[in-house]
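Input: structures, listed below.
Please treat every number below as a calculation from the coordinates, not as lab data. Keep in mind that what you see is a predicted model, and the values were worked out from it rather than measured. Cβ atoms are built from the backbone, for glycine too; each structure is taken alone.
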Structure I
Amino acid sequence: MKHWFMEFYPYLGWAGSLTILVCGLVAAAAYRGKEGERYSIGRHFVSELGELGVSRLARVFNRGLIIGSFLFLLMMPGVGMSLGSVWGYIGTAAGMIAALGCFFVGIFPMNFMKQHAVAAMTYFRAGLATVILFSIAILVQPAEERVIPFYSLIISGLAMVAYTSFLIRAGNFGKKYQQSNALDTSEMKVRPRFWWMPFLEWMVVIFTILWFLVICAVR
């Protein structure tokens, strides 16, 4: 079983990344918001692509998220085993929690906001922990047994900045407007022309997937 995970995790990572990317792009191309607006990463959250009754291809996006997250769940043990350190194994645990959070974002779209928010914030917090822990594991690899190259840390560093910035902004937004859920747009009357929170959320997704593609490509 260990050999299977180490052999196939790059393919699982590629398949999961491409599944989410393709389904997201297809849903975004067909998207028309409540005011007939087209989708924009500077104005719309990622999860709005899966909002039933608004996003035309919500089910395509949600199913892609479910399938992609499941593939990431299977991928994580392979990354940890390849790194072969305590940091790698702890990173695997955090990564599997993040993958489950993402999985349940697809199960519970924005129409089920309470459950959706729990799943989404689980993903963001565990995702940040995953990137940090795997980055440490990459740094402490023995030089003669290096599996994942140091240049992957450039992407993981950008991902860490995106995760941290998003979580800080989400926390500040909740305090400022006294909302427990910063992802809820149901009562928003005027959507900003450019909104940092959804933009940063998209940076999280983009840099995380790019990082997965890099660490899988070098195997």
Structure II
Amino acid sequence: MDLSGAFSPENLAFLMKGFYVTLEVAVISIIFSFIIGGILGTIRFTKVPVISQIVVVIVETIRNLPLLLIILFTYFALPEIGINFSITVSAIVALVVFESSMIAEIVRGGLNSIEKGQMEAARSSGLTYLQALRKVILPQALKRMVPNLVSQFISLLKDTSLAVIISLPELLHNAKIIQAQSSQYVIPIFILVAIIYFVVNYALSLVAKRLELKQA
């Protein structure tokens, strides 16, 4: 192994550039998937006629597809019908589509975990259904969802590595370019990448555990 060559300032800077892309894609995807997933999960919970059934079909279909297929479809298939995205946007769109369906289930489960009497009490106090949902049910449910949401966000961060298939210049992609320079770089570079992923995801998992303990 050539540690000095693998960990040269140029290589480390290139690797950190890829890590920045990983974080950027992950953060943007988390924000949009949380918003969209929250809306879809709430619609499923409210059981609005027709709309809820459509959402169920969409969510269940996406949840049972591999993320890699969605990434490939977004980047290679959509241009065939005139929808063109850059590599970064394709990765974000694919992640948002997939993760939104996962978060929708977390939101629906969180809302269902609130006792039905809470809604009845809120309605009896004069609140409309939507007001009761927004002011009473959602705040309580969100506290219960947080640990699961954080765990899902950890999965999302790791899933960004799948975008290497479309050459997104993220952490793993840049690591592959560096290790291709010399066979002596393979082990140290991939060990470093593993450490980076572990540190970030472990820190997030500790946050999830602490939040879970607070809910106990």
- Output 3.2 (distance in nm of label points 7 Å out along Cα→Cβ at positions 94 and 142, calculated) maps, among I, II, to structure II
- Comparing mean count of other Cβ atoms within 10 Å over residues 70-77 across structures I, II, the largest value goes to I
- Query: For distance in nm of label points 7 Å out along Cα→Cβ at positions 54 and 206, which of the structures I, II scores highest?
  - Reply: II
- Item | Which of I, II yields 19.0 [mean count of other Cβ atoms within 10 Å over residues 150-157, calculated] | II
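Check the numbers for Rg/Rh (Cα atoms, Kirkwood Rh), for residues 30-157 alone across I, II and tell me which is largest.
I
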- Assign the value 31, calculated as relative contact order in percent (Cα under 8 Å, 6 or more apart), to the correct structure from I, II. II
- A value of 1, 8, 14, 20, 20, 15, 10, 6, 4, 2, 0, 0 was computed for P(r) over Cα pairs in 5 Å bins from 0, in percent; which of I, II is the source structure? I
- Item | FRET efficiency 1/(1 + (r/R0)^6) of positions 38 and 134 (r between Cβ atoms, R0 = 25 Å, to 0.05) - structure with the largest value, from I, II | II
